[in-house]
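Following this line, the structures themselves.
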Structure P
Amino acid sequence: MVAMSLGRVAKDLAFRTGAVAAWHRLVNRDTLTVVMFHRVLPESELRSADPGYTVSTTLFAQCLDFFSRHYRIISLDDLVSAIGGGPRLPPRALLITFDDGWDDNLRHAAPLLVERGLPALVFLATDPVSSRTAWWWQETLSHALREGLRSFADLWAAVPGQDAPPPPGPARHPALLVRYGALEEADRERILAPLSPAPATTGRPGRHMLTPERALRLGTMGIALGGHGAGHLPLSLLADPQQDLRRARQWLGTFAGETADRPVSLSFPHGRYSPRVAALAKECGFFPLFTSDAVLNDMRHGMQGDLIGRIEIPAHEISRPDGGLDPHRLASWLFLRPRRQPAS
């Protein structure tokens, strides 16, 4: 216990004296850090959301201020230009990204970004964004499991006509999503309707995801739009991932005004990809491609690849007991990651 306390004091001292920041400025000078968020909610609404993928507005604002102190924040256009042979990225470049297309990205995250003049990138899962359903079916499944409303076995068995047993271990949840994703929308809604929480249990009534019109408002606030697949299913587990990718690319062309000859960025849903999936994504017009591989992108030889790692920012890994930012935990979470040259 004493050794742990002394270690924490040493870390605090190193951060407060500027030693950690000086080390970062030197060692990580030629890197691109891409951070990944999902949801941003005020404290009064946190109960309704998955704590593993949600940060409070207070914590998010503190993260933005930390990024501004220790990095040069870039836009997607800056990155695409560098990949294409344009100006190199600045030292300690950082790109802010969001996955899925939650409506709270517009309600709560965007105003904090605009207030600080910071660009960002939101990857849209196009089926839930275009759906008229208020609750996203994947969040309904996750909520049922988090709250103990149904067991995994019950949710698996509720899908009719499919007798295969669930896979063991960490592969179970992606397999459950693929199983429900294969259903017709009406059948899926019928099975999940009893599990959709009432507004009184969620902290806020209303829609989970951005609508197409609200997504376009992000573009007027300095926030770029990219793709996150159509069905938000793990592409490497699909029999025909190209069909999902084409549908997402077509939607973005129709609603976001992205022409067929202009590349659109993509992040892989659930972080799952393979060389085949990456090649298919490029064929469909997606570029650059963002993974969930938690690495610093090595820029010592310029931007030679377009398969770019990202680091998730989970609240429980970077916050103090009171929920505020612990800066030395965030520094450790980001600064000490391994380097990797972006692949092609």
Structure Q
Amino acid sequence: MMRAVALVAAMLAVAGTAPACAQPEPDQYPSRPVKLVVPFPAGVLTDFVARTFADKLSTQLGKPVLIENKPGAGGALGVKSVATADPDGYTLLFTNSQYAIAPAVYKSLGYDPLADLAGIAMVAESPSAVIVSPKMGVKTLKEFIHAARSQPEAFVYASAGTGSQTHLAAAYFSSQADINLVHLPYRNTGSIIADMIAGRTHATFAPPGFLLGQIQSGDLLALAVTSRQGMTEPIKAPSVSEAAIPGYEYSTWFGFFAPSRTSAAILNRLAAALHAATEEADLKEKFLKSAVIMRFMQLKDFDAFVKADIEKQAQIVKTAGIAPQ
């Protein structure tokens, strides 16, 4: 009887020290479909990039990568679901640079973006364009800046909401250009196009793909792009740095994350698969049509980049006077 009790006690002791979630062996990963959480609605640019990469990643891993759109709270809802998921490599996050903005504009996220998630890889970026209504009467970025300086608070720019990337890109630009524009956040971003064409709103800082048809038709003007260099496809425009403000850069990045306790072997496996995907010519060509540019950075380098971007975004939010919600 005593031996039986001792055996049960020993078994319980072993069970008590076992990890809550056993990590899969690297050479067996993945053995089933992988869930990729996208904390934004279906149909937006981030969702498009995520689905395109999911297809390529499925091929590289030999198992389906299934998208789950989980919008809400500026992306924080979906991010939290991954931060608290089992660190087994079967629940991953695909997000954009709103990930770095969120800590500055929300008082409580429910997760720590640096401690609770590990960067797998940045895979692409997309600049915004400084887009204006032709009714404003300017044709170059310098003319736009001159007009804004001459008439403080006379010009209105539209954004996708307070604390959004479109808001912060414009706020950062305004501080660097020493101008004062009036911010008008929109709940329905589709209304921005109609108001821009009608001249009710003068400018917006948005990815070119969002307004590509109107830019190519001449209904709206793209004065510059916010990337390090100018763009020749799908629109032709100099960079803000080249045209007026040396050193200015504000692009949206896209990247993959996993729960922070995911094994290094699994993270390395995923990073290698994503790197292989970014080298595929058809992917580069497909993204270029939407003004999305390949940019690869992995693991610790990506983590360091994210940390620096969180600090940069916090300073922009502070300068813009945006109160955390």
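No lab work stands behind these numbers, since they all come straight from the coordinates. Just so it is clear, the model here is predicted, and its values are computed rather than measured. Cβ atoms are built from the backbone, for glycine too; each structure is taken alone.
What the table shows:
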{"item": "Percent of Cα pairs over 16 Å apart, for residues 30-69 alone - structure with the largest value, from P, Q", "result": "P"}
{"item": "Structure from which 20.9 was derived, mean count of other Cβ atoms within 10 Å over residues 86-93, options P, Q", "result": "Q"}
{"item": "Highest-scoring label, criterion being relative contact order in percent (Cα under 8 Å, 6 or more apart), among P, Q", "result": "Q"}
{"item": "Read-out volume of the Cα convex hull per residue in Å³, computed value 138, structure in P, Q", "result": "Q"}
